Structure 1
Amino acid sequence: MPSQPAITEADFITSVADALQYVSAYHSPDFIAAMARAYEIEESHTARDAIRQILISSKMSATDHRPICQDTGCANIFVELGVQAPLAWTRSLQELCDEGTRRAYLAEGNPLRASIVSDPIGARRNTRDNTPAMVQVEMVAGASVSVTVSAKGGGSENKAKFTVLNPSDSVSEWVVNTVAGLGAGWCPPGVIGLGVGGSVDKAMAMAKKVLNDPIDITDLRVRGAKTAEERLRLELYERLNCLGMGAQGLGGTVTVLDVKVASFPTHAASLPVALIPNCAATRHAHFILDGHGPAKLDPPDLSLWPDLGPATTEGRRINLDALSQPTLDSLSPGERLLLSGKLFTGRDAAHKRMMEFLARGDDLPVDLRDRAIYYVGPVDPLPGEVIGPAGPTTATRMDKFTPGLLAATGLKVMIGKAERGPEAIKAIRENGAVYMVAVGGAAYLVSKAITAARRIAWGDLGMEAIYEFEVSDMPVIVAVDTKGQSIHQIGPARFRR
């Protein structure tokens, strides 16, 4: 028999780069179908509109090959290496994965946002090319290399949880209580991945990997459970959707699209459980290399997306250049708005630096009085674009800066995603401010409302620099009004069952 051709470094690197570019722009067909079903069955009008925005933005991204989310994610690469695979490699697997990641994130035709920082407990400097990749490798039988590539955003990654239960404890109870306390920062609706058993590290690895399995909960509900893992999946799917969180935590009947469970034998005295959510920008692809060239990934057919009409949304129009206290006081939680005018951007690093400036008595590079700030780290634009995809980041991370910033600057509007904590809500109420949410997972749609963009300050922060955006009919939802009432409390309470 002729010998199998060698699997080359070039084929591996090219395949990883192509896969990362692929997942940046394309939701998988199973996810599109699950979201379309969620849109049909969702009972909350507000949550249903959020799902609609996500689906429309997803189709726009697929059509133009632009990122689904401004957080183009950390590169997670799962490699199953056949023990008989003929490898023509001299570099390490990590080096090959990093080279593929570097090429993908610096691609001229679709540059992706670099989010990885080195020296995590020190200077936290952006590596500028999104390396290194997070690599998991397993030696398996066979003569091929099987690779699954995913791009995992920070909002959902930050909500990962781990515990070691007593063997007699209920995994289901812990999961329900844990998800109920996650808030909306993981950007539901999405998928919950569970790793049960093994060891601490094994459980976390299983929870991350199982998120890449196809969404098939509808088929499982029809045929019924055959294993303990499947019984747990069905139970949790029902219970988690009874929490009432809904899309973006706005309140609704669809919080999870699926629950995935992987288990492994464990110590008799232990019951390790890891939980990792995947967001509305669920992105992954799989390919196999056998020595016959790089992988080929075919784009999904655009007919897979439901026809939801034009991309425009409805809402009350607000002029950001003429904000008045009576206007702000008239807004109510859950109200849909269309914003026009100028706003500034700023997220974690910019907020930290602003507070350092204020503590020293220095002037800020922007005047925030009676203005709006958008928590966003956009993707760089292509020629002809004003800005790349520019969806919101999780607002909760800015909570500790909010009281001081509102009091010192006169800032009146904040825009992000997910809920605000008690400290931030108290400051919002005391300063007559308003917090609004844009839909996480609809980054490309939101970017189309931005008509001008220029960097104002702190370019050394990369995607966290301060920009000035000019927006026209940017769709948002009132989340916390000037009285301190929050849609993230009101909405889920209404739909909890």
Structure 2
Amino acid sequence: MNPFAQLDRQFVWHPFTQMRDWLKREPIVIASGKGAVLRDVHGREYLDANSSIWTSLHGHNHPKINSAIQRQLKKIAHSSALGFANEPASLLAGQLLQVANLKLKKVFFSDDGSTALEVALKLAYEFTRRARDQSVKPRFLSLDGAYHGDTIGAVSLGHLDLFHQAYGGMLFKTDKVMSPYCYRCPFNRAQPERDDARNYRKCHWECVGKVEQKFSAQKKRGNFYAAFVFEPLMQGAAGLIPQPIGWLKRVTDIARSHGALLIADEVMTGFGRTNSKLNIKNSKPPLFACQQESVQPDFLCVAKGLTGGYLPMAATLTTQKIFDAFLGEYEEFKTFFHGHSFTGNQLGAAASLASLELLQSKSSLRQRAKLQSQLQKELQTLWPLPHVGDIRQVGLVAGIELVKNWRTREPFALRERAGIRVCEAMARHGVLTRPVGNVIVLMPPYCTTPKQLSKMIFALAAGVKELAEGL
């Protein structure tokens, strides 16, 4: 066994990992990467089919981002944002607000997706108390199956029992409303077809009605929701659940009509990842999911792809009105009492500026448009596999839900490890990704070549066939 693998098994505790299973085999130890390719310590090559847990937009070892970090290193790596400003973070804040183009005016930097949501949650909570009645405890509404991070506040916003149930005693109460999960929606009267369930659903937007009912019921209690928290266009950790076109605009309009703030979690969906309206002729396509349905959030939370996957950095964009509520004299203590040691880190900001420049280049736009089109075509080749129940794609995100029987939508039991087994088989074929339960994730870096994408689809199909043979 490789010595680094031995050290890992001896000392490292991995996130979201059943360590008993981990310790049964030698782990893949990544040594280097270039573009969409990862190499391990044994010299084996793998394709990075989930962009290193949804972060690496432009691939690994990108010369432009490398150079930006190297230039910044010659100046300074980090200085405190508590009482001091710095050049790259100031530039980044301005550019983020410009590309968001959502009437947002201020940026609060933090470390990761969880902290970006924690910032939005705290700001919304305190803003609501100051704008309404200080004695009222603001409540929050989010979607069933929601995952918004792992800090206590972010976990409280989530409704994914597998991740959150163990911490129930530590959390504050939030409410949930049904997610528009067309494939398993109780209101969808359509029989299963070999197509994305959003395309053949038969319903009357009952899921939207449930949102209206939830807000109305809370209004009758006399305690309006402070904010509605959502991932726009697609829920990630819930199982890559896409929203039918128009759902987002409808429910956010309802939330607005009831006076709720809007918190958009674009940690996964942002920076072009979910842009289903890519057009090579459009020189400035929207980079955020909210923009595609003309939704104006009060808080836009970003992380993951912000630095192109290079460094941990996050940001919470908000409005002038929210910012102004925290202005006051020193002795009034209206300050936002929240912070992070590495807020506005110069290296992260430098990487982010380079990534934003790449995203807005014509070559990147052309590459993403071609990749998205090819992904859509190649995913269709998976429908003949009987254990493929639903294939859902939004931009350059795809989720393939595995089932025992596509005609009945019967799911695999968790103990059968269907998603994990398929991903293990894919690794043997030189493709790395990680499942969300029984949903296989494909989220390729934007630099992925046509040949590489074809290999990803081939490995996935081979993995599903191996699963079927082993049942």
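Read-outs: derived from the displayed coordinates by stated rules, not from any lab. Note that the structure is a prediction, hence the values are computed from the model and not measured. Cβ atoms are built from the backbone, for glycine too; each structure is taken alone.
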Inset, instruction - Can you spot which of 1, 2 the value 2.7 was calculated from, given it is distance in nm of label points 7 Å out along Cα→Cβ at positions 78 and 166? - result: 2
Legend entry - Structure (1, 2) behind the derived value 60, 52, 36 of Cα extents along the principal axes in Å, for residues 54-285 alone: 2
Inset, instruction - Compare mean count of other Cβ atoms within 10 Å over residues 398-405 across structures 1, 2 and report the one with the greatest value. - result: 2
Legend entry - Identity of the structure behind 20.4, 68 (criterion: Rg and Dmax of the Cα atoms in Å, for residues 222-437 alone, calculated), options 1, 2: 2
Legend entry - Structure responsible for 17.2, with mean count of other Cβ atoms within 10 Å over residues 38-45 calculated and labels 1, 2 on offer: 1
